[in-house]
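Right after this note come the structures.
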Structure P
Amino acid sequence: MKRLQGRKFSVFTLGCKLNYAETSSIVDRLKEEGAELATDNEVADICVVNTCSVTEVADHKCRQQISKMARRHPGALMVVTGCYAQLKPQQVASLSGVDLVLGSEEKSQLVPEILKRISLMPEERELVKHEYHTSRTADIRQFFPSCASGERTRYFLKVQDGCDYYCTYCTIPFARGRSRNGSIESLVEQARGVAAQGGKEIVITGVNIGDFGRTTGESFLDLIRALDEVDGIERYRISSIEPNLLTDDIIRYCASSRAFMPHFHIPLQSGSDEVLRLMKRRYDTSLFRSKVERVLELMPDAYIGVDVIVGTRGETDALFEDAYRFMEALPVSEYHVFSYSERPGTKALEIPHSVAPEVKHQRSQRIIALSDEKMRAFYGRYEGCVRPVLLEHSRKEGVMYGFTDNYIRVEYRYEKPSKPEGLEGNVVDMRLLGVHTEQELLVAARLLDS
């Protein structure tokens, strides 16, 4: 008999796609032991919260969610893992309802630790309250393989973890340790498993995926070449890659490959060279612009998403205006905007000149408006065009959603209740009809024969 047969579990994930991929692997392992995912009206025996700590707001959301799950599932074995658990284990362990806290190195032991404790009665677990297991950052060496699908047609394949870049604003190296990765052989095998399950698209994820190969002597270019040969996978996307690690060889390979989509996500963080220097980023705006231009030279239809942080220490009004002018002129598709949050232990705290919260908000709103303009312009270029769309599962009757090869989100409406056969989970050519914004920015589309 499986050791968790008859047990119900509930999971909650905060933060990045990497966390979601890791949670998916935890869910798979719990199911292998016989546990079942609790429905909305069931009380779980086991709760797992995979946390984020990128900002103070993220920490607050983690505490809120832990408290909510403890109330929703009284008496459940509560296990907390992830970046918040690694960085502030004592704080997390002291929260009401928490039984066990596991850091980044210990995450792979989550299910064995659950098996050790689940047989204890709640009053017995009280004896081991406030227990936490977290390694020092320098000792975080293990690569925890993960591949997630959730309810979507896309899968998220973790290929790398950790970071050797100590940017002044960031706690990720402290939370996830040094850069490390799986072997190409093991990752190709996971991709084959996705194909065997009927998956069509894989998003390659990690903390700093361009740094792939630190532990295996391989390279990111070697990896994408090997993945491109996996039968059954029709699409790959690169989730995020540092501009200084986005080599010309990588760009040229993606442009001519079988399955890599014209889609890049490149973190800029600031359009000011002085702010980039204060952040200790490893490039300047000139290099960044050259990467964007090279991508568009070889893939004119490419979607390019860009991360930006506003309100970092040292970002004066003049430096922000410099950054804004650079971003305004940059031919990208979208900006993902984050407000700077001070994190204990980071070098940014030594930089003079902090930015007031209301100024951060004003700057964020300006870049969000700029991003909206660029996104509308990018979507508008393809009105009336035919693009391949991977249609996804939708809970809404009469409508399906999907993404084009170059990451335009489309909405396809059909006559209820006769959902067309053979569309969900498949790539089909669709004509894009134009942008509409009932709830969010997306493009209406129709099948070619309708």
Structure Q
Amino acid sequence: MLEAKEEEKILVVDDAPDTLELLQRSLTAEGYKVFTAASVADALRLLDRAAVDLVITDMRMPEVSGLKLIRHVRENLPDTGIMTITGYASVNGAVEAVKTGAEEYLSKPFTDKELYAAVRRVLDRLQARRCADREMAEVRSAYHGLIGESEVMQTLYGKIDKAAATEATVLITGESGTGKELVARTVHYVSPRASAPFVAVNCGGIPKDLIESELFGHVKGAFTGATATRPGFFQTANGGTIFLDEISETSAAMQVRLLRVLQDKEVTMVGSRRPEKVNVRVVVATNKDLTSLVEKEAFREDLYYRVDVIRIEMPPLRERGDDVLLLAGHFLAKYAAELGRPAPHFTDGVIEAFEEYDWPGNVRELENAVLRLVTMVEGDVIDLQDLPSQMRFHLRAGAGLNRTLKEVEVEHVVNVLESVGGNKSRAAKILDIDVKTLREKLKRRTGE
């Protein structure tokens, strides 16, 4: 569940004074700021003066019905949630309310627990939509492209500040796709070395017979093909920062060379015997457990202690809460702009899928998923059917596991009835029950 960011405002609309008083008292006790209106006309006047997060309206009222209020809110106040209550419950009424724009439907009488749960569901979905639509400028832009407002990211920013203020070697750990190189760049660009070069090296992507020459350079004639003297990455990064990604992929011999560089602050070019001093800040990264590799003698223990001076652990996306929606909104705006088209909108179902999915590929997977959606979806709405199959399957597998069987059954019945325009005979056939049984289910539901 999303936590409320500030006092949330609710407008309750009902022509029954007792109901208004009861709902105002109950919701105020839960910490909400509550406005009341005894008619749709009063509600519209209040909505013109004040912004509210949620409108709770009765369905049947004199002169103007709750359905017309729902339609007005949905058409004119898209940043407002809608919930309806009624003492004259019917499935057709529920279907009509949902089709018009209501997000929750309660029939009287209901318990405080049912009321609070329904209100919270609507407000959580509203908050998720706001989070997904937030502009990049609202995010912590001072961190050079790092996007996130979750507690774990705030902790990360603090570690970056501390690391940037020192010259110590930094070890960045975390799963693949979490953004380790972006953090390395941030450490560099908020440090006193920001005006000097930042050089990123993928140690796992360089052939083992070439990595020494690539890192430390070579002199002319050092080996076949060395037709000229060429500096290596360490010399190129002189005065700045070198980022050694996938350091766990380096050979034992290269680990010895790196250890000497860290100890002596000097490198020797391939084919030369004369070492040269380098003034380089070293940041390394790995998605493997170096302590386990040390125990297996697959990584040098002395090098491990040299690189693990300041450790920054990148949290996986699944532990970053609402950050997934901030990132999705950022990528949506970014790639829509690159394609020269208006940014489409995510439906509530897509937002829920983003929140529920585990993101094994982390931010990289999310970015690729949004890029695919922006590229392939031609309309102005991205819906569940547009998502990759693995995400839809995950949502189906986990959906409703915190709901009662009754809640799932009611939702399914309403969905089926909606799909056939409220025709009970057709709905009963689809549900594989007779019309009498369907009526009994509806009667039990609405008679509670």
Structure R
Amino acid sequence: MPLPRPAPARLLRHVPHCGFAPIATDIAFLRDTLGFARRVQARCGPVARGMLFARDQVLLFSPEGSETALFDRAGVFSARGGWEPLLGQLFPGGLILRDGAEHREHRRLMLPALRRDELAAGLDRMGPDIDRAMAGWLDDGGVEVHGAVQRLTLDIACDVFIGTRLHDEVRAIHRDFRWLVEASAAILRLPLPGTRWRRGREARQRLLRFLGGRLQRTGVIEPGAAAPDLFTRLVALAAAEPELIDAPALLDHFVFLLMAAHDTTTSLVSSAIGLLADHPQWQQRLREETRSLGDGPASLPLLARHAGLQAVMRETLRLVPPIPTLSRQATAAFSVHGVDLPAGTLVTVFPLAAQRDPRFWSDPDRFDPDRFSPDRAEDRRHPFAFTPFGGGAHACLGQHFAIMQAGAMLRSLLQRARFERADARSVQRFAPIAHPVPGLRIRLRPVAG
């Protein structure tokens, strides 16, 4: 379905301006996304306009704005129109770049590969790797958090998703995914030698060649039979519906799914470790919860009983959503907060801001996992006050995998060690994927008895 032309700036002049000049908007947004959102909110309220990544668009900061664009009751918002200029050359064909019936059909095809029994099998497979890594962190006495978590999540993704543990292959995949993510935040998008954009485009081609080779070597599995990895499962599902998805589309889906799954988990785990390092009372509370539930390996039922751990992960996702902003384009005129906007309007939604809205969250900047307890349930005060994995038809397909893996990693770490920051408080970076800036080191000490 063709998309409308982006609404020009002259049709958005009635919307309060963010106060930043072009390019300065991008720099402020990338440097301090939360600070940028708060400055614009203070100036404009819940709806603003500005030029972000060379596109005139409307910025929405409230749960009501999230509901309008993400839940999309009127059916007028396109994810493809919002994301294609940003990600279309890096992740073409991914679910995030499909709309309507096409999106529903491709999502339906992929869902069985992420059903509960597949998640349970993946958890069993990753458990020993997680425990070995956490023991190694403890033996070393400390670790640089973001890098260590990223390496572990990618190691696990290579094994569980692709079925490879070969050192050279895993190292190459690590490099290429890092360059893909960096390219997604590039301001200069020209294929000039040495630029992040060119490195990202070249990294994508290498990943496609690698996965294409795996595709040629993947045998057919019988219906109902267990697949050795997620890639083999998706190949089997696609083979059952060749009229819907061909090999290039399958590879496009898988590159995006692999990136999204490991980066979401990396963000959640590294941010949670940083927050727990600052709140040792919560470390101790979770450690006592872990002991009360036994020292056995993590399982889906066991993780579900970790009420405190689940609350800490949810509070981490509230304060530090892995994807702090979401993009859409309106295919028809719409209204939000009483502001009428034309067809073609490009929209950036800020869950990062909506999840700190003081109308719905008490003391919203404070780390307080108890706000998710049944007696407080602040996340239920508005259906779109808490959307760390997006919402509506495009809610993240891999969110259950990310929470499961993050829970297993945090449980394993808490069983073994208490930890604290080894140096000064680090800065949190929010774009393109939220995580503590490289340099956050934690000091680990073994837990007695």
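All of the numbers you see were taken from the coordinates with simple rules; none came from a lab. None of these values were measured; they are calculated from a predicted model.
To which of P, Q, R does the computed value 27 (relative contact order in percent (Cα under 8 Å, 6 or more apart)) belong? The structure behind it is R. Using volume of the Cα convex hull per residue in Å³ as the calculated read-out, with 199 as its value, let me know the right label among P, Q, R. Going label by label, the one that fits is Q. For Kirkwood radius over Cα pairs in Å, for residues 287-342 alone, the calculated result is 14.8, so let me know which of P, Q, R that is. The correct label is Q.
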